[in-house]
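Structures for review follow.
The numbers here are math on the coordinates, done by the rules we state, and not lab data. Because the structure is a prediction, the values reported are computed rather than measured. Cβ atoms are built from the backbone, for glycine too; each structure is taken alone.
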Structure I
Amino acid sequence: MTKKSTIKVDQVNTQIVNWLKSYAEATKVNGFVVGISGGVDSAVTSTLCAQTGLQVLCVEMPIHQHSSHVSRGKEHIEQLKKRFPNVASVQSDLTSVFETFKKEVPTNFDENKLNLTLANTRARLRMTTLYYYAGAHGLLVAGTGNKVEDFGVGFYTKYGDGGVDLSPIADLMKSDVFALATYLEVPNSILTAQPSDGLFGDEKTDEQQLGATYDELEWAMLEDENNSPSNNYTEREKKVFEIYKRLNTINQHKMNAIPVCVINRI
């Protein structure tokens, strides 16, 4: 079920960079702020933003972060700053903020729900931090979600990493992101790392949380989009398709517009 990207990376790169630059100029902002996680999505997004020539601020926001995530993020930022003079960086360690927040709210409920809620809280603290820097410097918050995450399984935090001003890679499958990352010479440590949202303070991978790899979920998403579910699936394919459909269904509240109660007026 290994997926191979079919995009023309040079053309896609040019299209996204031009789109970013045009949008920033039309909205009269100075550039972009990007949260750097040590993963491939944020590495690709920040590199695309850097190519616009506009101001790019890379923000590290550790909260009990695993050391491997921190080191990969720093490696990418240093490489990016050497390649692009318009790139700057800052670190805001939010660990103490997170711990203070935990002291002010009840935590004596179901452990699984608590862990997930606190993971989402981390993402929302980071979103608030990104908008702080965006407001201070006249920048747009660039989202780092890809198509499988944003529109397939909804694997992001509502008003956390889903709270952005624009989404440059949200129409790219994960295989496309990796293809673009290779083209953009993203550090090998990031290209070979197992994808992880880094919200649990350990090395828990996205696959462990989702129950399937991105290649598998990408396959299931395309099957669903093409309306081509088959009775001839292998047992693993059946399982993956079930995982995809379940996540796609329960996370529609993230993908759809906020419901508005429209008043019947006389």
Structure II
Amino acid sequence: MMIQYIADAFTDRLFAGNPAAVLPCREMPSPDLMQAIAIENNYSETAFVVKRGKGDYDLKWFTPGGEVALCGHATLATSFVLHRFIDKDVEEMHFHTLSGELIVRPCAYGYTMDFPAGAYKAVPLTEEILAATGGLALEAFYDGGDMMVVVGSEEDLAAMVPDYDAMRQIEGRGLIITAVSKEFDFVSRCFYPKLNVPEDPVTGSAHTYLTPFWAGKLGKTEMVAKQLSPRGGLLRVRIEGERVFITGNAVLFMKGEIPFDL
């Protein structure tokens, strides 16, 4: 038997934020098995973590549609699980991933993740981008990761009804739509229909793009961001050079047994 944990990330209350499954394993399962478990869980992300030594881990993330190179909320959920149940006195967690080494530290607001800043550059507004955003897009940015689009207001973004078929037609792994905010510094919604994740509740990896973008726009290095999904989530972000620091909390929803050992 092995234990699987389900945690809600980027929240301090249950049934909010972004849920992720976390499986601490003795060794990394085969890609086919990890994919099968991710499909069975049907969460936007399932994380598989193998302990190398205290504070040192291998980490992989799978959506129901495939493996991804970077996932913020599942890294946060994994950090929470390790710190609470496995390495309770660890002061710094080092994760070896497809995106390189990621460092997470417990802090007063939960856990701070140290990620590489996402690359983006301005691209023309195409008919496909306009269709995917209900005609709201004012600017678009893309450099091989997620497509990032700016719209005119937080209210427009909150009211937008997603067209997932149209979103599948644009370049990029996913679609990040963002606007400046009155209550927070900026807000966003994130969509990944190509990965079988229609709207992601809270997306840490998207904030590796959003943080440097809004830091430039607003002239700030530290900001508070809100993701406007139905579940919602709050992120504290900071940029230092080419690194983005994303802070959030997590809560345990459940843990249960899987009837085989990994």
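Taking distance in nm of label points 7 Å out along Cα→Cβ at positions 81 and 185 as the criterion, the highest value among I, II goes to II.
Taking FRET efficiency 1/(1 + (r/R0)^6) of positions 17 and 153 (r between Cβ atoms, R0 = 25 Å, to 0.05) as the measure, the highest value among I, II is held by II.
Looking across I, II, the calculation of Cα Rg over 2.2 N^0.38 Å that yields 1.03 traces back to I. Computing helix-only ellipticity at 222 nm (-39500 (n - 2.57) for each DSSP H run of 4 or more, over all residues; to 500) gives -15500 for which of I, II? This figure was derived from I.
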